[in-house]
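Quick heads-up: structures coming right below.
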Structure I
Amino acid sequence: MPARLILNADDFGLTRGINRAIAELHSAGVLTSATLMANGAAFDDAVEVARAHPTLGVGCHVVFTDGAPISPPASIPTLIGRDGKNFRASLREFLQTLLLGRIDEKDVAREALAQIERLQRAGVQPTHIDTHKHAHLFPSIARSLLQVAEDCGIRAVRNPFEPECSLALGYGTRSRRFAIRLIGLLRPRFDATLQAHKDRIHTTDGTLAISATGQLDAATLGEVLRALPSTGSYELCCHPGYNDSDLDRVTTRLRAHRNVEREALLSEIPKALAGANAPLLVHYGNLVDEDDTPSQRAM
């Protein structure tokens with residue numbers, strides 16, 4: 001069997017321009033999946049896009065930093081910033097609090113459940129879950145998130161670790177590559193957490209191009225795709241969109257580059273599909289529905 005590749009766009013629901021790009025790319029056959037932000041400003045529009053494109057796999061992009069929570073802030077105090085209303089705006093501040101043991105796993109579970117249930121109430125049954133800024137790299141987040149996912153009938157999760165085939169290409173700054181390799185030391189604990197949900201929650205062999213976030217132009221994407229192994233299951237994480245006035249109103253470091261990623265997908269995915277050993281494009285729902293293989297199971 002050829003390699004299976006999930007082409008997933010993060011930040012679905014953040015702006016109408018991002019939603020439009022996701023709809024266009026899926027219709028063009030170069031995007032199979034997107035993860036929807038329950039607290040996104042364009043959530044309702046994203047739900048309409050999802051309904052109009054039933055073959056698009058839609059997951060839940062669980063958010064613990066940036067923006068407002070779905071739960072009442074008083075019910076999740078350890079996730080809330082100094083203003084008493086919103087999440088911590090800084091990933092650094094979130095991680096410092098997490099590593100000091102000051103984030104309650106019950107708060108994580110409560111907010112994750114609220115976000116997933118908002119999708120479900122809107123008629124979207126998530127194919128999988130992932131997290132904004134890959135927060136579920138950390139064991140205390142992963143434990144709570146996976147239990148909530150299982151309780152909600154969600155059967156797949158992003159593997160937040162970049163495989164060597166992608167990381168070896170050397171994209172990203174030296175400090176970013178070092179951080180990704182350092183974070184990779186958490187992989188055994190992530191695998192052990194998944195083991196507790198064996199055969200109930202599935203994942204891939206890794207997520208491509210994490211180190212290339214903000215650099216994923218056509219040349220880079222082409223090189224990543226050429227490095228894809230001939231077997232196994234992988235996700236390509238991307239952030240396509242339109243750099244418009246709506247995007248100016250939200251907090252994101254990816255602005256003009258969303259246009260670049262949109263064009264890269266349109267340019268490079270058809271080339272990869274036309275080449276030898278072309279991958280099979282799937283979304284997480286397809287991955288779970290097929291017979292289990294060692295690469296799909298919780299390690």
Structure II
Amino acid sequence: MTPTLLEVPFSGGSELFEELTGQPISDHFMHDTFERIGAHVSLEDVVPSKEEITKRCQEDVRASWRPVLVVASDGAHVPTRPKAKRNEKRGQGQWQEAKGFRIYLLAEDRIVHVASWHQIQNEDQFGKDLAFVASQIPQDDVRIGLLGDGADWLWKHMTSCFPKGRQILDYYHCAEHIHKAAKCQYDDQPQKMLEWVESTMTRLFYAEVDNVIWGLQRMKPRNNLAAEEIRKLIGYLQNNRERIHYKGDRIGGYPIGSGGIESANKFISHTRMKRSGAWWIKDTGNKMLRIRCAIYNGTYDKIFEKYKNANLSP
């Protein structure tokens with residue numbers, strides 16, 4: 001029953017369950033069951049055990065080099081609303097960020113998933129959650145790549161939890177900033193804009209960050225908007241200078257794009273939380289995210305057994 005309501009709204013889950021089993025169950029019953037299961041779920045339950053993580057990290061051990069373990073962090077915005085009593089006005093909704101991370105191993109011909117975690121929470125709690133998972137990982141047995149965009153909060157916690165990790169600025173996030181500045185500066189010269197973007201990204205690929213910054217500083221902005229975008233791009237590149245070395249990353253077998261965490265955002269958060277007309281109370285939304293993470297991590301059966309045992313106990 002629970003996997004059904006993890007994919008579709010509670011009313012649709014009720015209809016689908018009856019269609020599959022012939023047993024009618026109300027959407028209220030499905031919602032209450034989901035709430036009870038969610039109450040038994042914690043980070044320690046959702047994340048695989050230390051033994052299981054170690055086993056996954058050893059699946060692609062080679063004699064020549066240690067495997068690459070990727071730690072990617074990002075935020076996914078979800079629609080939330082205040083909690084209200086029955087028949088009360090719900091209040092104005094707002095979008096809140098479900099901060100999350102995905103940790104996976106790059107094997108020779110596949111990705112070995114290690115752990116994912118998303119919650120609507122503040123930065124400090126995100127850091128504590130990441131620190132717990134980091135403590136479960138045999139960091140000396142792997143080469144660690146830290147992958148993220150330009151947000152300071154995620155780098156602060158990733159570098160604290162994985163001090164030996166190689167920091168990598170998401171290539172495509174970087175390219176977005178380059179294209180935005182190019183559009184402001186060369187909007188009336190499409191060929192010039194294309195040439196500038198390609199030459200700039202090539203220099204960044206070869207870690208020539210200082211040359212790119214020097215060129216931006218010499219550039220004559222066409223207007224105030226272009227001047228502002230160029231100024232912001234210079235600051236962005238200066239702040240992330242040590243994270244831009246894409247050729248070396250590729251040679252070393254590290255990823256340069258954030259597709260791993262983006263796919264986790266979509267599967268864990270967006271697919272269920274961003275349905276048309278959906279609004280979530282923070283507590284209920286976090287329960288849904290925790291259980292969906294458990295499905296992704298392969299720990300849901302353990303969680304459901306814990307729930308059953310708690311309800312069968314005298």
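Listed values, structure above:
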item: Test item: helix-only ellipticity at 222 nm (-39500 (n - 2.57) for each DSSP H run of 4 or more, over all residues; to 500) calculated as -15500, pick one of I, II; result: II
item: Among I, II, structure where P(r) over Cα pairs in 10 Å bins from 0, in percent as derived comes to 6, 30, 39, 22, 3, 0; result: I
item: At a computed 0.20 (FRET efficiency 1/(1 + (r/R0)^6) of positions 71 and 279 (r between Cβ atoms, R0 = 30 Å, to 0.05)), which of I, II; result: I
item: Mean count of other Cβ atoms within 10 Å over residues 159-166 - structure with the largest value, from I, II; result: I
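Rule-based calculations on the coordinates, nothing more; no lab input. All values derive from a computational prediction rather than experimental measurement. Cβ atoms are built from the backbone, for glycine too; each structure is taken alone.
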